[in-house]
Structure 1
Amino acid sequence: MAYNVKEVVADKPSRFTSGHRMCAGCGAPPVARMILRALKPEDHAVIANATGCMEVSSFIYPYTAWTDSYIHTAFECAGATLSGVEAAYKSMKKQGKLPDDEHTKFIAFGGDGGTYDIGIQSLSGAMERGHDMTYVCYDNGAYMNTGIQRSSATPKFADTTTSPAGSVIPGKMQSRKDLTEIMEAHHLPYVAQTAAYLNFKDLYEKAEKAIYTEGPTFLNVLAPCPRGWGYPTEDLMQINKLAVETCYWPLYEIENGKYKINYKPAKKLPVEEFLKPQRRFKHLFKPGNEWMIEEFQNEVDRRWEALLKLEEMSNKE
């Protein structure tokens with residue numbers, strides 16, 4: 001089931017409203033707004049939000065940017081909190097305390113710090129238990145809310161406050177974790193990686209599919225950060241575009257084990273086009289540091305080729 005994006009989506013009321021206090025140029029608000037727009041107008045949602053940029057900026061008591069039921073939960077607990085709510089909802093329906101025709105969807109939001117790292121235990125548990133919920137990671141590649149510290153989602157060589165680029169180390173020394181593939185290893189019915197690109201179509205359609213697929217589903221969404229990445233606020237969508245067109249952030253989905261790459265650039269751009277506009281990578285372009293760009297490119301190429309092979313192999317079975 002898919003809505004006519006032009007005629008229906010634009011007419012839907014925003015369930016993540018204006019007036020929040022996220023930074024100008026932040027990638028998270030358009031992600032949250034579009035994902036919630038994928039809900040059917042008649043459906044209610046319960047949102048669990050781990051501590052992080054989105055939570056502290058969108059729910060400052062007594063004000064909220066969320067029009068659905070909302071639970072602020074601890075950094076590490078979004079998966080556990082929402083799975084408990086979903087289990088309680090099922091129990092109340094069985095007991096006749098909720099009408100059979102009531103439809104509630106359960107959606108968790110967490111940043112990469114609260115998902116890749118601190119919250120991965122509760123996320124993994126919720127997914128393994130099979131709760132009917134969607135977990136959304138808005139990936140901005142560091143602990144932005146607490147001072148731009150590196151996370152396991154931070155790309156190699158990025159300059160952060162805990163992996164500062166200087167004479168001792170050239171930024172973060174480890175490769176970024178591939179959480180999308182970790183979630184696929186849980187054998188979920190639907191896993192997808194997306195971004196606010198291609199007129200939001202990819203993001204919207206994957207959100208709709210995730211929310212309305214029965215069982216545990218996972219979305220990993222790129223959410224650039226102007227403070228941590230160091231780009232002009234007006235360049236948010238350009239950064240999203242470059243991440244996709246260089247294949248740093250491929251758009252793909254996995255449905256019942258079948259891989260589908262949703263966008264293959266006609267001409268894959270060199271990754272330096274994505275790196276150059278960001279202050280966190282400025283040291284890569286100093287004379288003598290060309291090897292870092294080459295290593296970064298090699299890793300992007302290797303992961304892209306591996307993804308192409310996974311798509312080919314899964315569709316032969």
Structure 2
Amino acid sequence: MNNTDRKLLKKDLKEKRELVNIEIDRFLPRKDEYPKQIHKAMRHTLFAGGKRLRSYLMINAYKLFRDNVEKTYEVAGAIEILHTYTLIHDDLPAIDNDDKRRGRKACHVIYGDDIALLAGDALLVSAFDVINSSKLEEKLKLQIIKELSHETGSTGLIGGQMVDILSEGKKITKKTLEYIHKNKTGRLINLPIRFACLIAEAPKADMDRMEKFGNKIGLAFQIVDDILDVEGDPATLGKTIGKDDKVQKATFPALYGLEKSRQMANDLIADAQKLLEPYGEKAKMLNLLAEYIITRKV
């Protein structure tokens with residue numbers, strides 16, 4: 001990615017992040033609303049400066065088919081609220097035991113394990129409330145709520161997290177590793193793309209194409225995340241590195257080695273970008289985001 005494109009993506013990411021943050025802030029209780037402690041804890045990680053990549057994917061996938069992108073903001077905000085719940089719970093001592101997130105002290109470090117657990121629970125519930133309260137048609141809202149609950153439940157995101165925990169310190173198969181990453185990370189990257197297509201009423205062929213795109217970049221994102229845990233800069237990443245190896249987590253570098261993992265991520269991104277070719281200039285920001293995923297340091 002050249003410097004001009006990098007600046008363009010950074011600017012657009014910032015603009016879209018602010019729009020989604022406004023939507024989130026408008027919906028959630030204020031931090032001084034009673035009971036204050038839970039609302040402060042909910043906002044602590046949520047507004048700690050996350051990149052909002054999932055909402056960015058949703059907005060730009062929608063732009064492939066429609067122009068009125070404001071129609072996506074509420075669901076995009078809900079995705080980010082739900083994503084933050086997963087981060088708060090991941091950081092808890094009983095799971096990943098990490099004391100930093102997005103460059104700040106993790107929620108449980110500030111507020112305690114009990115309140116952090118409740119803050120995550122409250123964000124999860126709020127995500128569905130945001131969708132239910134959105135201006136979308138009732139039938140579409142119901143479909144999105146149904147798919148979101150299924151994809152993030154015990155046979156989806158939570159299932160991936162569960163197998164991840166059970167696999168620590170064990171020799172696992174490639175199939176198990178792919179299951180973990182597809183569910184723990186991939187589903188919440190692919191969902192906003194699918195929801196964008198649903199809201200835009202995209203043709204089935206396009207929905208199928210974009211689902212493949214989401215699967216590719218979702219897996220690439222997690223592989224790069226695994227690599228950064230080995231050789232990233234904690235000051236840049238905003239979280240602790242080296243924890244995967246310490247607890248012998250199931251990761252791509254652990255199974256394939258760093259060089260092979262890099263090649264796999266590069267191939268996935270190249271495949272993803274080919275899938276965007278039919279959309280031409282409309283897919284420019286998605287192409288740049290794909291390049292960012294493979295080159296990111298944070």
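Read-outs: derived from the displayed coordinates by stated rules, not from any lab. The structure presented is a predicted model; accordingly, all values stated were derived computationally and were not measured. Cβ atoms are built from the backbone, for glycine too; each structure is taken alone.
Assorted remarks:
- The greatest value of relative contact order in percent (Cα under 8 Å, 6 or more apart) among structures 1, 2 is that of 2.
- Answer label among 1, 2 for the case where mean count of other Cβ atoms within 10 Å over residues 72-79, calculated from the coordinates, equals 22.6: 1
- Value 3.3, calculated as distance in nm of label points 7 Å out along Cα→Cβ at positions 144 and 288, assigned to which of 1, 2: 1
- When volume of the Cα convex hull per residue in Å³ is computed for each of 1, 2, the one that comes out at 137 is 1.
- Here helix-only ellipticity at 222 nm (-39500 (n - 2.57) for each DSSP H run of 4 or more, over all residues; to 500) was derived from just one of the structures 1, 2, and that gives -22000; the source is 2.
- Structures 1, 2 were shown, and mean count of other Cβ atoms within 10 Å over residues 40-47 at 15.4 was computed from 1.
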